[in-house]
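Read-outs: derived from the displayed coordinates by stated rules, not from any lab. Fair warning: this is a prediction, and the values are worked out from it, not measured in the lab. Cβ atoms are built from the backbone, for glycine too; each structure is taken alone.
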Structure 1
Amino acid sequence: MLPKTLGHAKNVPLFRRTKALENEIDAFLDKLSQAGLSFRRAVQIYLAEGATAEFEEKLSDVNTLESSADHLRRGIETQLYTQTLIPESRGDVLGLLENLDSVLNLFEGALWGFSIETPDIPEQFRGDFAVLADQAVNGVESIVLASRAFFRNIEAVADHMHKVMFYEKEADKVSTKLKRAIFASELPLAHKAHLRSFVEDIDNVADRAEDVADRLAIYTIKRTV
């Protein structure tokens, strides 16, 4: 966790002289946030109706957002090196963007799993699957807000970081409950194992958001000492 009071001397926007680059990073974060919303909606659709055309449309949206975010990340990386911008923080910024991009990859991978493997999710488990997806997406949204604060108002980072941890813990509780219920059921073992893998795919999103938060905490401390 971050201390509530950070050194004010560095509480300035990281890219105060490079508005274009700041806009590109904002756009990258927008893609991640939008992917989370599409992921949540895709899971809701799948739980209610299966791999319908509307579900596939949401999967396509996430695929497009992931590709667009990759393009933005590579462009940002090129600018940071070719324009010798913020050399003291360059590695931290690139590391943060790469880790955030990995969250997008998890969104995409989980939805491809639903599309390709079409798991049969019994009615009694669907509510907890939906809650798990909600907690994972909430954690990602919190890390997006923390990341925006890192670039604009570093003292506000702590306002969002604790929420990432909260949602990760809530996701763990739901995933544990769900896996216990699955394995206590009378489903065939292969079906249980199949469902477990999808629980873990969604839970991994919340775990990765927490991993990014841990790294962001270090980057924030480095900028404020």
Structure 2
Amino acid sequence: MTNPKRILVVDDEPQIHRFLKPSLIVSGYEVLTAATGKQALRSLAADRPDAVVLDLGLPDMDGKDVIEQIRRQSGVPIIVLSARDRESEKVAALDLGADDYLNKPFGIGELLARLRSVLRRRPGPVPEAGATYSIGPVEIDTASHQVKRAGALVHLTPKEFDLLALLARHAGRVLTHRQILTEVWGPAHGADTQYLRVFIGQIRQKLEEDPSDPRLILTEPGIGYRVANNE
């Protein structure tokens, strides 16, 4: 890797750094470390990492506050690592702008896969109306509002199209129910999770090879949905 990506690991547990740093270096990354939220924010400004791996339980401030401050100045991908396994903690971190969430203990292979995913979609300009996306055999053309699967045209309703396009635009990222509902249907529908579930089911019926075993639109139980990244 000629220009290694910089990964900022923020955790106050020395054993996490001892475990993660060599694994990330061997995988071709440059590793920056911080043990507190303030150190992390200083490193973000000075070192401009390409991704942040962040623990929520920091000694000087809550990790969710760190996410909120990062998002005021940067769109850098954030993967949360935490022993807090309550769904409410995951949803709060994601709603504040985290891109992904892994529970401790975690496997290094899964973390590396999640890193590859978030780094493939570095923040950039908002896509133009004519952007196109691919999800496996599915092609989405936002200019013509057409969706094709293996070259065959698939009819989606306007809301189904908007929902699919939103997920595709953030491929690999977990979007919470509230984020999706607010974006597609507006703030008044932020709690209508059953409504969303119905639409996801309809899209899967039209696009998935086996809707009972979806491979394109994946469920994060109790949290939201993610669209699989193309490898």
* Test item: distance in nm of label points 7 Å out along Cα→Cβ at positions 46 and 190 calculated as 3.7, pick one of 1, 2 -> 2
* Among the shown structures 1, 2, from which was the value 30 of relative contact order in percent (Cα under 8 Å, 6 or more apart) calculated? -> 1
* Structure fact -> Matching 0.25 (FRET efficiency 1/(1 + (r/R0)^6) of positions 70 and 166 (r between Cβ atoms, R0 = 25 Å, to 0.05), computed) against labels 1, 2 points to structure 1
* Using distance in nm of label points 7 Å out along Cα→Cβ at positions 102 and 174, single out the structure from 1, 2 with the greatest value. => 1
* For which of 1, 2 does distance in nm of label points 7 Å out along Cα→Cβ at positions 78 and 150, calculated from the coordinates, equal 2.3? -> 1
* Who wins on Rg/Rh (Cα atoms, Kirkwood Rh) among 1, 2, i.e. which is largest? -> 1
* Using distance in nm of label points 7 Å out along Cα→Cβ at positions 30 and 62 as the calculated read-out, with 2.2 as its value, let me know the right label among 1, 2. => 1
* Can you spot which of 1, 2 the value -12000 was calculated from, given it is helix-only ellipticity at 222 nm (-39500 (n - 2.57) for each DSSP H run of 4 or more, over all residues; to 500)? => 2
* Structure fact -> For distance in nm of label points 7 Å out along Cα→Cβ at positions 158 and 182, structure among 1, 2 ranking highest is 1
